[in-house]
Structure P
Amino acid sequence: MKKILLPVLTVTLLFFAACASVQTGQPDMSKFVAPTIKLEMFEVPQYDGYWFYGKDVKPTKGDPGDRGAPLPMSFLFSVKNDNPYPITLEGITFTVAFDKDFDVVTVNNQDTYQIPANSVDQVRLVTMITVQSARLSLLATGGFKLKAKNMDAWAALEKWWKGVPDLSVPVSVKEGAFTFKVGKETKVVPFKADLP
């Protein structure tokens, strides 16, 4: 009985040890497939029109100051993981530009998402700018571009606030970086997209 039991016990232990090493072992990074990222949808979830009032204007209610209409923007990304093991999305960074050339905000999200093996998951990111924040960004970084295109900052802002919600103004996601953690390694996948 002992002669039969010992080989069976040894084989069983080796089997479970092999299973444990497969489950806890590191993924084979030589066969790693970079996730496919796609911008599935863009929308302005709430629109309050275009307006701005300066600090010398007394508002009907509230405090005076350089204030402008908000423009919330929602981006829905799909992330396709073709690897036979889960991967962790640890961060997303991208810049939003209007009319392709004018950067208005940089989005930096450090939420963590687990993307299962051989599957597609979705990630939604929402950001918001105001007329005032876009104006300051435009004057600081886009002044030369405005001048080269013979554009006025106020005219550009009004065009964008009225045209972005219905995509009559091009919206770009550029300089994107999706950061994934796989085992002990970090992989950064670049991303960009133009709408419409």
Structure Q
Amino acid sequence: MENVMGMVGYNQSRSNNGLPNVSDPKSAQADITYRQYMDYKKDFQQFELDQIEKSQTDTGLIDQAFEDAPKAAELSQQSQQRSLSRYGAELTPAQAQQMQRSNQRTGKLGMINAVQNARLAQQEQNTTLMSDLINIGQGLNRSSLQMIGSAAQNQSNREQAYDNAKAQSKASTMGTIGALGAAAIMFL
């Protein structure tokens, strides 16, 4: 049965500190845990799954390197042409052909270098993303295990206190009965 708070195990009255009184701690904890899980599924699960997928398949840096490398080669070639025209240099057909081959080789090597560097950077970025996700998960796991351990210790302490109180009550009852019995014998 749920009350106004919408949580099982809570009494409708409140304690002095404004928190609801809990009549069934196990049920209340189960309800809170379930609600937190449902919030996780609604708000974070898809994001996490997307990040895991991204860490395994993202090639954005490599794709960008394929786009940028030819532009860089073209800019280098244009800069070279401006320098030649600025100084009024004229190339022979053989020199122009050799310069064109050199520019093509430089462009290809630049592209290979840019793509290889992008591959390494992409691999590092993807590995870092996956590591960060694992670290977040492990941190949550450690925190949860600590809370579960603490809850188990608290439950054990409550059970021990209950057993001690029960034993003390029994001893007190026996002591009272013994004292009453002794008093009754003395009056007889």
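Bear in mind these aren't lab numbers, they're just calculated from the coordinates by the rules spelled out. This is a predicted model, so every value here is computed, not measured. Cβ atoms are built from the backbone, for glycine too; each structure is taken alone.
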> Ranked by FRET efficiency 1/(1 + (r/R0)^6) of positions 54 and 150 (r between Cβ atoms, R0 = 41 Å, to 0.05), which of P, Q sits at the highest value?
Replying inline: P
>> Once FRET efficiency 1/(1 + (r/R0)^6) of positions 86 and 166 (r between Cβ atoms, R0 = 41 Å, to 0.05) is calculated for all of P, Q, which comes out largest?
In response: P
> If Kirkwood radius over Cα pairs in Å, for residues 102-173 alone is computed to be 17.9, which of P, Q is the source?
Replying inline: Q
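When relative contact order in percent (Cα under 8 Å, 6 or more apart) is computed for each of P, Q, which one produces 22?
Numbers: P: 22; Q: 18.
Computed on structure P.
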> Among the shown structures P, Q, from which was the value -29500 of helix-only ellipticity at 222 nm (-39500 (n - 2.57) for each DSSP H run of 4 or more, over all residues; to 500) calculated?
Replying inline: Q
>> Can you rank P, Q by Kirkwood radius over Cα pairs in Å and just name the one with the largest value?
In response: Q
